[in-house]
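Below you'll find a set of structures to go through.
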Structure P
Amino acid sequence: MAVSDLIAIGTLHGLILIFDPKQALKLCLGSTAHGAQYGAITALTFNNDCTRLLCGFAKGQIIVWDSGTGKLLRTITDAHPPGSAVLSIKFTVDPTLAVCNDSSSNVFELHFKRAIGTKTCESRCLFSGTKSEVCCIEPLQICDEFMAHPVAQYCLFAMVSLTKLLVVGLKPSFNILYRSPYGKAQPSSVPVLAWQFVWTQERVDPVLAFCRGSKIIFFHLNCAGDQIEFASLMEIDLQYEIINLKWVNSRTLLLQDGLDKLHVIDRESCEELDSHSLADVHLVRSCSYFDSSESKQTISPTMREIQQKACYQSIWTYGGQTVFLGAKSVHVISLKVWHERIDFLVKQEQFSEALALGWAFHEGTAKATVGLPGENQKKKALVKDKMVDVILQYIQATLKSCPQHGKIQVMEEHYQVHSKF
C-alpha cells in the first residue's frame, strides 16, 4: 500500500486499486496478465506531488504509472538481479531519483531519464547484499514548506542492515554521511526508520527515529555550512518490542508492538497517551509473497523471520490520518485536531477545562497536538483567537441560563457562581 493524496493498494494478482480520499475507486491499474508474468505486487510508492506511482513485483520487475491517467510509462526489467523480489521502493526528494531494496539485500538507485522520444532508467548498486542484509530504507521527504532547508540539496536516505545504520547522500555525488553500528538486539527484531522535521529553538531540522527491539534513538541532523552533522538527540526505552513506527507530527509518535497493539507516544515526555489493539485489522505482513509459487529466490532464515513480523507498507500516516492495510479492508484513524478537542469540551459546557486546554496549546505543553503550526507566533495567534471565542460562548451560555424570575439576589448568586471559572 502507498498513501498520498490517493491510496494505492497492490494485490497478489498484479492489480493496483487506486482510491481517492472519499474512498471511491478511481483507477484499476495493470491486469492479471501482469500478475502471471511478474508475480505479486510487493512494493508501491507515490512521488511528492502524487503524479507518479512506482510498483515493484515479486519477480523483480518495476513499473512506473501515471497515477492521474492510469497510463503505463515505463517497464523496468533490469534494475537489479532477476528473481529477487522488490521489498520496498521509494521516491526521493528528487522526482528523477528513487531507491529500492530487494530480497537479496541489495540497494539500488534508480535514475529516470528522458531523451528525445525515449524514457529510460539507469540503475546503480549502492549496497551489496553480500556485505550485510539491508532490511529497511527510508528517504528524507521534504514538503514545500521546508524545501528551502539546506539539506534538500543532498537527496538523503537512511538504510539499516542487521548490524549498522547508514545515512547516504545521493547528491551532488554518492556519499556516506553517517555510519554507526548499533547495540545488540534479538536477531528477529524488526529495524524501523522514520524521518520528521522538528522545531527546536525557533528553527527546524530533520530528525531520524531509529528503533530495533524496544529502544528508539532520535538523531538530529544539522547542516553547518557544507557539513552535515548527526547527533543523538534522545532515547526512549520501552517495555515492548517495536515492529513499526510512524510520526503523526513532530511531537507525537505511533508505535506498533509485536502483539499488534498501537501506542500513541508523546516524544518529549515519553508518556503513553493512548493504546489500541489492531488484532481485528489483520495487518498484511511483508512476507506474504515469500510463500507464493513465484518467489523462488533464497532468503536467509533471519531475514525471513523479520519479514514475517514486519508491516513496513501496511501502516501510513498522511495529512493527520493513519491508514492501516488489513487482509480484507482498509482502516483509517485520526487524532482530533487541536480546536476539535476544545470544541468537544465547550459542547459539554466544560468551559474551565476548555480554557485550560487552550492555555496548554498556547504554552506548548499540551500533548498529542495536531493541526497547529510549528512556528511559535503563528501558533499563539491561532490559539488566542480560539480562546476569545470560547470566552464569548461562555458569556452567551451564562446569559442564556440567567434566571428569568426572582429577586436581584438570585441573579447576583447566578453570576457569582459562573464568574468563578
Structure Q
Amino acid sequence: AAAATTTTIDSKIKNVENKMVEAVVAGAIAFDSDTIRNIDKVDNVTSSASMERCSNIRKLLEEQHRKWWRNQMHGQQEWWADDDSYNLTAFNQINGIWPLGHPLPLPDWAAGCDDEYAKGVLHFDSVWEYEDLNAIIETKLHRMLEETHYDTVNLFVDFYRAFKRTRRSDLKSFFQFYDLPINRRHHMCVSLAMEIVTRIIEIFPVLQHYLYLVSCEEQVMSQSDYIESTDEVGGLNSPHANVEKEHAMVAMKISIAGREGVMILDPGYHIGRAVTVMSDQMYPHTGWFTQSKEARLQRDYCYNYCLQNKKFVEWMERETRGDEQSFKSSLIYVEQPYVTAIDVTVRRNLVYNFRSLLSRDAKGRVFAGIYLPVVPNCNESHFTLFYDGPNDQRIKVKFMFNVFKHPGKV
C-alpha cells in the first residue's frame, strides 16, 4: 500500500498544483483590508514607523530582561535556522529513552536546573506594553500561516523512500532508527512551532530566552485522572504514564504588572492568534474565540489554566452543529520545554493512517488542500482535493489513485 501510495503521490501533486495555486490566489484576494493593513504596518521594511515601533519594543524587552532575569545576554546570538533546516541544539531537541517493547521513545522535558536552556518569565509593567508585542507577534504569525503549508504527505513519502533505500528488511527496526528529516519546506506541528519561533527571534533576539516548545495531550477524558495517574507513576516521562503527546506548540510565560500568564502560539492547528492565558482570566485574557465557521459547523476555542494543576493549560474546543454542541478538552504542559518533540511527536505521526497537505490564509482558515487515508488495499487508495470556489462554495472532488497510472486519461 505504501508503494502504491508513493508512486502516485508525485503525479497527484503535479496534477493538482495548478488548482492549489489558483486557490491560494483566491484566498489571498479574499483577505479583508484590515488584515492587509496590519501586515503592512509591521512587515513593510520600508516603513520608518514600523521600524521605529519594532525598535522601541526591542529596547523595552532588553531592558526588562536585564532587570528581571539572572541570565544576562552575552556573546554571539545563537543561530536558529538556515535556508532549509533548524538548529535542533538551539531548540534543545534530544532523542528520548526507548524501553524494550515500548512502541515509541518516552517523552521528556528540560530539567529545571539546566541554566543553559532555562526559560524565563517575560515581565511587563503595563498591559499596553504587552499588547504592542502581542500585535507584532500575531502579525508575524499571520504571515507565516499564509506562506507555509501543513504537510504530512511528504513526511510519509520521505519515510517510505528512505526505507526503500536501506538494507533493512524489518520495517519495525527501521522505524526505530529512522533519522527524521526536519526542514523548512514540509511542515507539521513541530516544525511550524520552530518556524514561528525562528521568525520572532529574528526581530526580537532576546525572546530566545523566553519562547519554548510545549507538548499537548489531545482529547483528555478526565483531567484529574490524567494528572493524578501521571503523578502516581513518577511523572509524564515515566514508561508507565499513559501519555500520547500527539501535538506540539509554542509557549512563553509572562507577567503583566505582577499578574501571571502565558502566551500560546499554535500554527499546527492553524490558529491565527497569539493567545493570551491569564491566571485571573482578566484582560488581556483571550477567552473564547471562533476558530472556524462553516455552513454546518462552527468550532470555538478557549484556553485557561487548569484548575487541578497550573503546570497545565486547558484547551477547550466547542463544536456547534445546528442546535447541538459538543465539547473536547486537551491539556498543554507549559511548566517545562518539551525536548522530544521530534523524536516522539513527529515519529508517531509516521504511522498515522491519514495524510494531508493544506493551505491556510493569514487568519488560519484552511482554503485548499488534499487529504487521503492510507489503506491496505492499493486498489481502494484515493485522495480528496478541495478548494474554495466562487460565492463561498467549497469544491471537493475525490480521485482514485489508479487513475494516474494512465496520465493520458486524466
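Here relative contact order in percent (Cα under 8 Å, 6 or more apart) has been calculated and equals 8, so which of P, Q was it run on? Provide the component values of the computation, followed by the final result.
Details: P: 8; Q: 21.
Derived from the structure labelled P.
State the single structure among P, Q that was used to calculate helix-only ellipticity at 222 nm (-39500 (n - 2.57) for each DSSP H run of 4 or more, over all residues; to 500), giving -10000. Could you put the intermediate results ahead of the total?
Details: P: -5500; Q: -10000.
Derived from the structure labelled Q.
Supply the structure label, taken from P, Q, corresponding to Cα extents along the principal axes in Å with the calculated value 90, 48, 47. Before the final figure, lay out each step's value.
Details: P: 90, 48, 47; Q: 67, 55, 51.
Derived from the structure labelled P.
Coordinate-derived values only; no laboratory data. Please read these numbers as outputs of a predicted model, since none were measured by experiment.
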